[in-house]
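These are the structures, in structure tokens.
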Structure I
Amino acid sequence: MLQGTRARMKDRLAEARLRETKFLMSFDLVSVNKWLLILLSVFVALNFFDACTTLLAIQAGPVFVEHNPIAARLFQLDFTGFVVALVLKYMPVLPLAYATFIRAKESRGLGLRIVKVSAFMALAAADLFYVLVVSSNSLNLISYYM
């Protein structure tokens, strides 16, 4: 009985790996690379707009507070803390840029596709998140100044 269960589990694992491999190999890397470049550019721009709107809000007065506890503590350290906060904010750009600009070679078939598709998903999610953050910051600033 245990041997039969174990054999079924191995068969199901092999089927799942085959499905996953077919799915990953179905992506056109040229198209994925174009989308990665677009999404990375949007990610960097949205991070910049988030930093700008946050600075504008903090300069507006005590009505606005930073809800990120790490950034809030760093902003209390004046310029040095601000620089450290910016470094921490832009740190995720490094691995995402690496995944975006890594060259495709035949020897890296499946591994490269895993990295590229994972970066695509991460950038898409991060861009959606930052669109919400920048929109929220902007709407709050607009309502404050109007």
Structure II
Amino acid sequence: MKFGDVMTAVASATVIMLLIVVPVRMVLVPALDFGWGITVSAVISMLISALVVGYIFAGKIAEARLASIAKITVFSAIVMMFFAVNFSALGDWTPAIKEVYQEANPGTTLSTSEWLAVESIATTYNVFINVVYVLVLGFIGFYVGSMLRKPSKS
């Protein structure tokens, strides 16, 4: 699979995921609360977008199935890293992290540099968990999606 095909597959998966995550999140967040609703909607949208892209690109993936899927999945993880690291730029990121930390460690006073370390750890954890989701769900979705489409007869 050529690099251009990998980029097209990842871009397609990203667009499809965004088109799926918004309506699913609109349904699941009120039903499951913010924490679970956002997580479950992300898992569902990642898996469905990977299935669809695996199905669409099955012909190109079939040439070297595992290598092609690995390339798409790793590039998808890189895209997710850029997305997840930007959470720390949101206006309520720092107060949210402080709130969670202080609930877990009541009465603790941290210096500015210690708060920076806590926020850095939280950002790293956020990137890590999102990349793991993409690697696992992406690989499964791309593989299963590519297997669903039968090879065309020549």
Structure III
Amino acid sequence: MNPYFDGGFLLVLLARTPGTPLASALLRKVTPPITISFLHQLQVENMLIRFQKDAAPNLQINGNQGLRLWKHYLTEGVFSLVPVDWEGAFRNAITWNQLAYESPPSPWLFLHPALAVTLGATHFYSFDPRSRAMAHAHGLALQPNSV
């Protein structure tokens, strides 16, 4: 199995949400390292730093705890940053965008499934039904099984 975690799934792992227990249980079933890109790093760190700088104390705590956990996962090799064929991923996303039968979703919702396909993933981890549909349409097994 070659998993791909979308940005939202990673954030749910790191910032306490109702989906965190399920995401954590799924993470424990995957053999590290889990391949991630600099896009993942940017999304995760951006959101957690925004939490840290928020006026709400609970979000600040969530940001601090999430960044500590993120750094721990990187140090321990749970996640591995790898080079990505960005041109190939963007070509996939652009093609899928043009083939959309209805109004296409946001480019971000194309990009993570396109990156997953480009990286040779077999399983796509996401809580977003729109990204999940795109990944499934391109041959990726979905985790969790339902949302």
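For mean projected area of the Cα convex hull in nm², which of the structures I, II, III scores highest? Walk me through the intermediate numbers first.
Details: I: 13.6; II: 10.9; III: 8.9.
By mean projected area of the Cα convex hull in nm², the leading structure of I, II, III is I.
Quick check for you: by Rg/Rh (Cα atoms, Kirkwood Rh), for residues 3-74 alone, which of I, II, III is greatest?
On the way: I: 1.38; II: 1.09; III: 0.96.
For this comparison of Rg/Rh (Cα atoms, Kirkwood Rh), for residues 3-74 alone, the top structure is I.
If mean count of other Cβ atoms within 10 Å over residues 51-58 is computed to be 11.6, which of I, II, III is the source?
On the way: I: 16.6; II: 21.8; III: 11.6.
Derived from III, not from the others.
Every number in this text was worked out from the coordinates using simple rules, so none of it is lab data. What you see is a predicted model; the values in this text were computed from it and never measured. Cβ atoms are built from the backbone, for glycine too; each structure is taken alone.
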